[in-house]
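Alright, structures below, take your time with them.
Readers should treat all values here as calculations from the given coordinates under stated rules, not as data from a laboratory. All values derive from a computational prediction rather than experimental measurement. Cβ atoms are built from the backbone, for glycine too; each structure is taken alone.
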Structure I
Amino acid sequence: MNSNYNDIKRVYSIWVCMNMSQNCMNYIHFTQESVVGTYQWKGDIDLANIVLIGLAEDLPEKEERYELHRLLGALLSAKLNVDEKFDI
């Protein structure tokens, strides 16, 4: 089998963490930092990406920056009925 590094596709792993102390979102990705020497590795170092979405127990205020948190929080809520979820 002949493999080619350039055929590797960028990957995103999205983790939704419930019942956090606050609503948050973080993006984790590789960076290159020279520790010994100055060699620059070829190829994409941004192939592995992780997005962590933290949902607080209560839905956040209706603000543009919390739209995703409100949507996910409503969809995954055990406290809200179907009609309340549709309203949100």
Structure II
Amino acid sequence: FGELGIQWGDADDGAREIVRPGETALAEMIAHFGGSIVTAQGELDRAALRERIFAAPEQRPWLERCTHPRIRERLVQHLAAMTS
């Protein structure tokens, strides 16, 4: 798409953005799962979170409720910025 000059939105990029240090989603995840899901630098430790979710799959719906709406919102923001 880029080579053709077509703009696009990437939900994976949005998913990474919403869990950056200082983002509300990350703060809520830390409050819910504890500080063991972040690195010493305060970034999401994806491997640690993955282990928590695989060990307690009943937590996955909570994580999805926390992240999915924010990912959608971020994607909509990116798409809106393209048309402005």
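Given -5000 as the derived value for helix-only ellipticity at 222 nm (-39500 (n - 2.57) for each DSSP H run of 4 or more, over all residues; to 500), which of the supplied structures I, II does it correspond to?
Of the structures listed, the value fits I.
The value 3.5 for distance in nm of label points 7 Å out along Cα→Cβ at positions 4 and 36 was derived from one model only; which of I, II is it?
Computing distance in nm of label points 7 Å out along Cα→Cβ at positions 4 and 36 on every structure in I, II gives 3.5 only for I.
Of the structures labelled I, II, which one yields 38, 10, 9 when semi-axes √(5λ) of the Cα gyration tensor in Å, for residues 28-75 alone is computed from its coordinates?
That value comes from structure I.
For which of the structures I, II does the calculation of log10 I(q)/I(0) by the Debye sum over Cα atoms at q = 0.11, 0.16, 0.17, 0.22 Å⁻¹ return -0.36, -0.66, -0.72, -1.02?
Source structure for this number: II.
State the single structure among I, II that was used to calculate relative contact order in percent (Cα under 8 Å, 6 or more apart), giving 32.
I
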